[in-house]
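**Student:** Alright, structures below, take your time with them.
FYI, it's all coordinate maths here, none of it is from the lab. Not measured: the values here are computed from a predicted model. Cβ atoms are built from the backbone, for glycine too; each structure is taken alone.
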Structure 1
Amino acid sequence: MSTLNKDIETVAALKETYGSAWNAINPEYAARMRAQNKFKTGLDIAKYTAAIMRKDMERYDNDTSQYTQSLGCWHGFIGQQKMISIKKHFNSTDRRYLYLSGWMVAALRSEFGPLPDQSMHEKTSVASLIEELYTFLRQADARELGGLFREVDAARKAGDSAAEAAAQEQIDNHITHVVPIIADIDAGFGNAEATYLMAKQMIEAGACCIQIENQVSDEKQCGHQDGKVTVPHEDFLAKIRAVRYAFLELGVDDGVIVARTDSLGAGLTKQIAVTNKPGDLGDQYNSFLDCEEISPADMNNGDVILNRDGKLLRPKRLPSNLFQFRAGTGEDRCVLDCITSLQNGADLLWIETEKPHVGQIGNMVNRIREACPNAKLVYNNSPSFNWTLNFRQQVFDAMAEEGKDVSAYNRDDLMSVDYDETELAAIADEKIRTFQADAAREAGIFHHLITLPTYHTAALSTDNLAKEYFGDQGMLGYVAGVQRKEIRQGIACVKHQNMAGSDMGDDHKEYFAGEAALKAGGEDNTMNQF
């Protein structure tokens, strides 16, 4: 028996128990409403989606072609449309997630207005966006099921049992739009206790996966900007443990933690790590500091001095009171960050890089896997990279190394449209196309995401519409550039009243008021033109 039919029987039994006062309650309508609200709380969602991620991680371990993907979202509508589109084109949400970017929360969701990616936005705004995303995804489920229930009713009215059975089968095997969200908690917005409290909010809103980075909270910078400052390993591990305790407290026992290291591009630290003996984790962190050997006579007032192997070392301290790492140590620091994170509770890694290069990432992952054989990465396919220029330069360098003639190309000007139809450009585009599969196979990348795609698509489409609509094209700029394409591509939003819940509202009016219901979806509704 289907879940829907079980619920019909359950409500029918309740109706009988409560007697004539419930005469107007239709058990099938109540069961339909239950089906349209499968997830009652954010914790229901977190538990459901954590299981999905764990299954996908195991599947990737057995077959690296089974990597996962997501696109960043800054509004519930954007996330909803992404999943509706995925279901439309692929008839499945398998291995497709959502990503919640701290950058987009700061730039687009703060009450202060647009802010840089420096953890200055309100702490609660992240959890609020998670809740909003899942509200819209649950509404997508309700809307889709509502349409199927209408098909059942129409088939019954027409006496078409085959059509009724077909619609009922889709209801019984409905694929939810609810998928895992990888949620960015930045550097935890404070100490470990602050991290724990914020993680709880995010999990209660539905997050099954939390990404945390090893920067200093009050010095946090975007991963693709300069001036990043990291914390000693023990400080970072305390925050990883804080997130794990939050998951366990709330009963999401298989919640996923992504440990992000910004060490590759971070040349500064705010603290010298505590060390108790040579070779411990604090000593390893301090070993990367840019120091000069001195004698007691060289010491100045206020100097910080390290004693290592009987030598006195003075770390380079900047006017900002930050300490500097030695140049060229970024990769070694990244590898150490990743190994210690996995050995202390993290599930996945994130290495923020300065370019999308399979070889560079793969070299680090191979080193990490010497200590942690199942190490897997989440990787930012960032819009901060100039993908065209990066890959054309990679191809140029490979061709030059192979002894091929590259005299027709100017390496510093490879972004030029003049090269678009060349062999080099074609090879580079193919490498961009296969980057995710190649990196999943060769560099241990389990999940590929784009942090800010919908930010850029919204800007591009708005620019094109403004140019046409306010220019010579007038209304044709909207009709030809937007509406006509929506209709022909079957974009659900062309019926924007339906997307906003108009039809569901009509259904509920009928449930609640029967024949007295005043509905919006009659023959005069202009939505019928679509």
Structure 2
Amino acid sequence: MKKITILWVDDEIDLLKPHILFLEAKNYEVVTCKSGQDALEEITQNQFDIVFLDENMPGLSGLETLNEIKVHSPSLPVVMITKSEEEYIMEEAIGSKIADYLIKPVNPNQILLSLKKNLDHSRLISEKTTANYQQEFRKIAMDLSMVNSYQEWAELYKKLIYWELQLEEIEDSGMFEILESQKTEANSQFGKFIDQHYPGWFSAGDGPVMSHTLFKELVAPGIREKPTLLVVIDNLRYDQWLAFEDIIAPFYRKRKEVPYYSILPTATQYARNAIFSGLTPLDMEKKYPKWWKNDTDEGGKNLHEEDFLGEQIKRLGLNLNWSYHKISSLKQGKHLSQNFRSQKNNDLTVIVYNFVDMLSHAKTEMEVIKELASNDKAYRSLTQSWFKNSPLLEMIQQAQVLGFQLIITTDHGTINVKQASKVIGDRDTSLNLRYKTGRSLTYEEKDVLEAKDPSKINLPSINMSSSFIFAKNDLFFAYPNNYNHFVGYYRNTYQHGGVSLEEMIIPFVVLDPR
């Protein structure tokens, strides 16, 4: 194994001999020099893993040397060592991206700690994370055999996402594969739980907050307290929210986070219309037949969200100044961002942002997006990159200045589908890959949650004999005709409409301006 090589720069380097001997005894190689100029020559001629740099030297000062090192080797970690505790020196050094800052006199253990922090950081975190997950693995396995409420499922899913984010940062692919198998098992058990309990959530009144109760239960009470910006990001999974959280943190402080449940199908025309109407799809069809469209009806399925919201606000007796904006392009986003101050007198500003849904569809259709979002980690990274540079973030920053409360939520999540399940239906069968509705559906019963009487789960029927089926786990529906082409085209794409933790348990977050 190659020794770690340290360059130690100090005009009084002879006084540091005991420290150097200590490090050499720990199997580090230490190269010394007495001036900034000598240090720069060493760096141009040799490779070092880290530099210890005295701040106060004749000739080139430590800060000047640091700047030159960063020009030549931007990624080389530099630890600044100084007698001075003056604040401006610390600020200069930190601004120049030092790896650490030590005050003289330093003892050997401080030096060793700094080395481990900067050079062994990844290995130590990897080892600790692996050990912690191995311990947690047994607990999650036990929880999986016992979990039996919607609250417990939400907590278990959050725990699985936490470990997914932890394990993806380390190099132990074996541990990550074990977690993936746990997620698969969790989705299998979750499908059975939903099959058994979901119909009762509508009648017993003891179910979770769901799409059609979200506005009344969680949004409306907060609007009375302060002006609110409600952002509904279509297709946002819980793990993607976590990828955004740090970007929002400088502007907003999280007050409340409540995972809630999307209704079935976990598809925009059902779940998002339910959010804005405060009604189930069955009730929407009965009360507003002109606005509601079934799967086989022609025309846009979400054209009346603003109308639905207006009716719900009236029904709840809320006297509000409010506005609704749907953003489906960069141009629309920029226009609203540039004119956002016009919302300053609103009690409620609603923004529906469609980018993440567009991204998931683009992954199906465009090879370049398939490359960029090849797995969940890459998909999170891509959505994070979009958000960081989006007009939506600019609007959130402006909302903070105006003192708006911020609510971020979604209509449903999405899942990376891996396996096909054969289904046969007539030509009026709906086209979605994760659910089907129609007459005379033939399918693999083990692969689906079926609703032979859609009204029992508050869904309308296209005709008297229509039923619904929802794909479980990471399955997608494929017709026998041209089966292999169809399967190859849709495998490893992001789809929604079915039953999975990723699609159904989704974020609702309330944040206060900083």
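**Student:** Comparing 1, 2, where is distance in nm of label points 7 Å out along Cα→Cβ at positions 148 and 164 highest? Present the calculation step by step, with values, prior to reporting the outcome.
**Tutor:** Values: 1: 1.7; 2: 2.7.
Top value of distance in nm of label points 7 Å out along Cα→Cβ at positions 148 and 164 goes to structure 2.
**Student:** Follow-up question, since we're still on this one. Here distance in nm of label points 7 Å out along Cα→Cβ at positions 28 and 412 was calculated and came to 5.6; which of the structures 1, 2 was it taken from?
**Tutor:** Working: 1: 7.5; 2: 5.6.
So the calculation was done on 2.
**Student:** Now for a different question. Given a value of 3.8 for distance in nm of label points 7 Å out along Cα→Cβ at positions 388 and 468, point me to the structure among 1, 2 it was derived from.
**Tutor:** On the way: 1: 2.1; 2: 3.8.
It must be structure 2, since only it matches.
**Student:** Related question: A value of 15.8 was computed for mean count of other Cβ atoms within 10 Å over residues 252-259; which of 1, 2 is the source structure? Show your work: numbers first, answer last.
**Tutor:** Numbers: 1: 21.2; 2: 15.8.
So the calculation was done on 2.
**Student:** Out of 1, 2, which one gives 0.05 for FRET efficiency 1/(1 + (r/R0)^6) of positions 348 and 404 (r between Cβ atoms, R0 = 25 Å, to 0.05) as computed from the coordinates?
**Tutor:** On the way: 1: 0.05; 2: 1.00.
The structure behind it is 1.
**Student:** Moving on to the next point. Given that Rg and Dmax of the Cα atoms in Å, derived from a single structure, equals 27.7, 100, which label among 1, 2 identifies that structure?
**Tutor:** Numbers: 1: 27.7, 100; 2: 28.4, 92.
Checking each candidate, the match is 1.
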